[in-house]
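Take a look at the structures below.
Values in this text are rule-based calculations from the coordinates and carry no lab data. Here the structure is a predicted model, which means the values were calculated and not measured. Cβ atoms are built from the backbone, for glycine too; each structure is taken alone.
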Structure 1
Amino acid sequence: MDDVLYFLITVLYEEHGTILKCALAVSRNKLPEEAAEYFMEPESRKALHALLPLHVRSCGPIVDVESIFWMGINIS
């Protein structure tokens, strides 16, 4: 089983009244166990939000999360 999860996260960019999308690669051990399957639950979104880059995190709350197959990068 792959130990990296890939997400396309949609954040409400409150200051500009629009949305922002950010791809995120996360090691499975950095998320709550159920976050891989139930990523739109409040606890899962909170954990994912904390892992976003600061400039994305500061834009606003997560409004959608999609699991994606791959992003073309490697993380350590």
Structure 2
Amino acid sequence: MAKESPQHKDKLGQDLLVDDCVTFPVSNDLIIGKVTKLNNKMVKVSKVPSGKWASEWNKYPEDLIKLDSSLITLYLLKNS
């Protein structure tokens, strides 16, 4: 049997999937990132765009908010 992928929901109750764009807190900052893996209890997210410092975290799904991908594209174009 194939292993079933965990189901997670963000702070607003939206389903989280791999490659979804999300925002999440790190220290006193709000980071924009992408879901890279769904673990049993946590979600692995990476910073977008990735920098030279640590750019991956494991976060609880309740700490994430899913964002519209078109808004992220506009943000990246505007800040590059």
Structure 3
Amino acid sequence: MSIRDYGLPDSEVTGTPKAKMSDKDLPPCPNCGCNGIMEVEVSVNQPLVGGSATSKYLGCPACPWASPAIVVRS
């Protein structure tokens, strides 16, 4: 099991991801040390939660690191 495998089947991205600088006091990126972790939100189709949903996660703009996502039914 990898850090990205947390029980949900793969989501189909149906929207354009939107990223914004986090206003929370977050630690630096665990992969590269960047201090600019961003909050990312994207519309997805996730059959396990009933179809249309919103996926939210933290991501690093300087490297490929991303946290596991929280998927909430729309």
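Below are the figures for this structure:
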quantity	calculated
Top of 1, 2, 3 by percent of Cα pairs over 21 Å apart, largest first	3
Distance in nm of label points 7 Å out along Cα→Cβ at positions 38 and 54 - highest-scoring structure of 1, 2, 3	1
